1. Tell me which structure, out of 1, 2, gives 3.1 once distance in nm of label points 7 Å out along Cα→Cβ at positions 99 and 123 is calculated.
2. Here helix-only ellipticity at 222 nm (-39500 (n - 2.57) for each DSSP H run of 4 or more, over all residues; to 500) was calculated and came to -21000; which of the structures 1, 2 was it taken from?
3. If P(r) over Cα pairs in 10 Å bins from 0, in percent, for residues 27-66 alone is calculated from each of 1, 2, which structure is the one that comes out at 33, 59, 7?
4. Given a value of 0.35 for FRET efficiency 1/(1 + (r/R0)^6) of positions 43 and 107 (r between Cβ atoms, R0 = 30 Å, to 0.05), calculated from one of 1, 2, which structure does it belong to?
5. So distance in nm of label points 7 Å out along Cα→Cβ at positions 19 and 51, computed for just one structure, reads 3.8; which one of 1, 2 is that?
6. For structures 1, 2, calculate Cα Rg over 2.2 N^0.38 Å and state which one comes out highest.
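Quick note: the coordinates plus some simple rules give every number you see, no bench work behind them. None of the values given here were measured: they were computed from a predicted structure. Cβ atoms are built from the backbone, for glycine too; each structure is taken alone.
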Structure 1
């Protein structure tokens, strides 16, 4: 029986071929889940947890997280993140977000989507720990 949360959905080659915005679509959810799981280490109330999550799952925070892992990425991972950051969504960056940070955040999300879909869960854990030290 397949495990919906841990089995690879696509081969590495198939995942690389996906539209980077589709990878970012999945990666946004992966990142959000990892942040929320990390926040559950505290005994905070749900409202407080939500406020903390919102502060960690936005373009600015994700761009900062990307800057902490950028030098640790393989060439293939750098390529996925670059493609994600260069992809043009059909909308502009939100008014309250810097376009450069929004681009970096989309790159991070594309990378995490790629890693998730290709079943590279240990690599996700490694990069998340580098991106969110002590969080």
Structure 2
């Protein structure tokens, strides 16, 4: 198996009021516990949350798209309005397996994410933990 390009760690730090990762077309998959956590955070009954904010894609729950295909929870200030309860997929970005597969994918993602290459180095062990969360 080839050695991971990120074996010495990677620099990443979310940029204030960025929202670039949430302001593009994509699918945010949510599990049952995440649905419950989001519904609780928004003080909504789970069935109402499902009706208002979810759709089904290939049998899985996915967040609805917001304006211009952005995340439905991205507000006008380019901030996540459910940040404290955000899904795991959002919490571990950009350490998704397909982005960490090769340097080219990481570099390509850096064109969309201004936080890649910024901040302190995140050690390989932390990256490994995040990508398998």
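1. Working: 1: 3.1; 2: 2.2.
Considering all the candidates, the number was obtained from 1.
2. 1
3. Here the read-out was taken from 2.
4. Computing FRET efficiency 1/(1 + (r/R0)^6) of positions 43 and 107 (r between Cβ atoms, R0 = 30 Å, to 0.05) on every structure in 1, 2 gives 0.35 only for 1.
5. Derived from 1, not from the others.
6. 2
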